[in-house]
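Structures given as structure tokens follow.
Throughout, read-outs are computed from the coordinates displayed, never taken from laboratory work. Since we're looking at a predicted model, the values are computed, not measured. Cβ atoms are built from the backbone, for glycine too; each structure is taken alone.
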Structure I
């Protein structure tokens, strides 16, 4: 059984029974509380499980020049690479209410690049694979195909 976004138990299709979704949610909430969001007041935290068992996390960081704000997932991916790399296998992103929040389009692309199609994402509708969250994703295969 795996935790649903609302904290109830369930077993969504494709969900990994060994992911501690509640632990990821709690870590994401902890980081959300550290977010720097003085302009929008929209705080976001994220935590991800890495294929070697590590948990990486991040929070959003705003800037007076809005275009250079960093999403929480950017910080998490930076921590992933700064602490040894690997692949994300499960990700939980939360908003200020502590519940599952869908990543923006840019961040879905980051999750695809660093977790691939098998990476699972807790969504407001339960656990979904990245193939459902970012169908027909652009990836390294597309670059290789273009090189001919």
Structure II
């Protein structure tokens, strides 16, 4: 490889590391695992397995959970700490950023990217309580009162 190609490769690699990457999409099972990790992190495999299986009719096997954790790690959602005998997992992506990413994918896939269509679906189907609706009105009024940049 020529010097020019090496420099070009290094610059491309450096630039891609600087720009925040959009997280890879999550399956429903991966999302459920991330919900547990965000609540309990850092968490070991056994504790995570017990926590997940507490709410399941059919228990998840240790091997299946390990496979899912490996996938989440390769997608960039999890970090594994190998410094002790029991590996500890923690989120590589903050919960707010992760939820925003998942919601954005859902909004795009099911509602053509329309926030209004998403909220309309929740309101019209009765999937939003009166207290949530009052909070939503408050948020809309606050957003409307903010000066536009």
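What the table shows:
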| quantity | calculated |
| --- | --- |
| P(r) over Cα pairs in 5 Å bins from 0, in percent derived as 2, 11, 20, 22, 21, 13, 7, 3, 1, 0 - corresponding label from I, II | I |
| Parent structure of the calculated result 9.0, given that mean count of other Cβ atoms within 10 Å over residues 124-131 is the read-out and I, II the choices | II |
| Entry that produces -9000 once helix-only ellipticity at 222 nm (-39500 (n - 2.57) for each DSSP H run of 4 or more, over all residues; to 500) is calculated, selected from I, II | I |
| Value 19, calculated as relative contact order in percent (Cα under 8 Å, 6 or more apart), assigned to which of I, II | II |
| Given 3.2 for distance in nm of label points 7 Å out along Cα→Cβ at positions 28 and 44, calculated: source structure among I, II | II |
